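No value in this document is a laboratory result; all are computed from the given coordinates. If you're wondering where the values come from, they're calculated on a predicted model, not measured in any experiment. Cβ atoms are built from the backbone, for glycine too; each structure is taken alone.
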Structure I
Amino acid sequence: MDSKLRKALDKLPDAYATDGKRGDMPAVYVFTPDAGATWIIWEYDREEQVGYGLCDLGLGFPEIGYVSVPELEDLRGKLGLPVEVDSSVKSRFDGYRRAGVEVPDYLKEKA
């Protein structure tokens, strides 16, 4: 499938490429237009079709983890709308701001 989502993800670093790195980096912001879920993905495993980053299902407990890209592509919200990519968000920290989530200290540059 050659979706807008996959085209955006293809520009991200490979899985584990940013492991242990702090600071801002490229990211893809994915959201459900008719539900409260968002994903800020900053690594992509093309072979396994899995993204890694912040996953917030809108329940008040965002967490860092993995997400299946085929499942994201199949996901539909309350009104049956598919997920969308916000192309105005270019970086991990920008995605956190857009999602209204505070950037954790362990991701920030050391002072």
Structure II
Amino acid sequence: MHELSIVNSLLSLCEENAKTHNAKKIIKVEIKVGRLSGIEPHFLKLTFDTFKEKTICEGAELVMNIQDVIIKCLSCGAENRLVNNEFICTRCGSNNIKVEEGEDMLLMRLEME
């Protein structure tokens, strides 16, 4: 369950940001999770809710926005939203593609007091 190490890193990042902005607590943590990130949103939320206690995020709400996979065709230049994990261009049918978005988890916003 690598969600624990991800949550530990997320909590550390929240602590650093709170110190930088002289915040006493964090109310909301908003993240973007790519469909190809390998992160299970349910387990991430469960782990966050379990380990946020006694941190600056105690009581904070975790908001997850699931990021679709966006691919770019290197043959014709078209950008496509990946559907059904078919890694082909919908315009020209080429499999010469690059994943542009959807592989990462990003901290998007913190609400602090």
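Of the structures I, II, report the one carrying the highest value of distance in nm of label points 7 Å out along Cα→Cβ at positions 14 and 54. Each step should come with its number before you reach the end.
Working: I: 2.7; II: 1.6.
Checked I, II; max of distance in nm of label points 7 Å out along Cα→Cβ at positions 14 and 54 sits with I.
From I, II, which structure was helix-only ellipticity at 222 nm (-39500 (n - 2.57) for each DSSP H run of 4 or more, over all residues; to 500) = -8500 calculated on?
On the way: I: -4500; II: -8500.
Label of the source structure: II.
Match the computed value -0.32, -0.39, -0.78, -0.94 of log10 I(q)/I(0) by the Debye sum over Cα atoms at q = 0.09, 0.10, 0.17, 0.20 Å⁻¹ to one of the structures I, II, and report its label.
Details: I: -0.21, -0.26, -0.76, -1.06; II: -0.32, -0.39, -0.78, -0.94.
Working through the options, I get structure II.
Compute relative contact order in percent (Cα under 8 Å, 6 or more apart) for each of I, II and report the one that scores greatest. Show your work: numbers first, answer last.
Working: I: 30; II: 35.
When relative contact order in percent (Cα under 8 Å, 6 or more apart) is computed for each of I, II, structure II gives the biggest number.
Among I, II, considering only FRET efficiency 1/(1 + (r/R0)^6) of positions 22 and 102 (r between Cβ atoms, R0 = 30 Å, to 0.05), which has the greatest calculated value? Don't skip to the end; give the middle numbers.
Numbers: I: 1.00; II: 0.30.
When FRET efficiency 1/(1 + (r/R0)^6) of positions 22 and 102 (r between Cβ atoms, R0 = 30 Å, to 0.05) is computed for each of I, II, structure I gives the biggest number.
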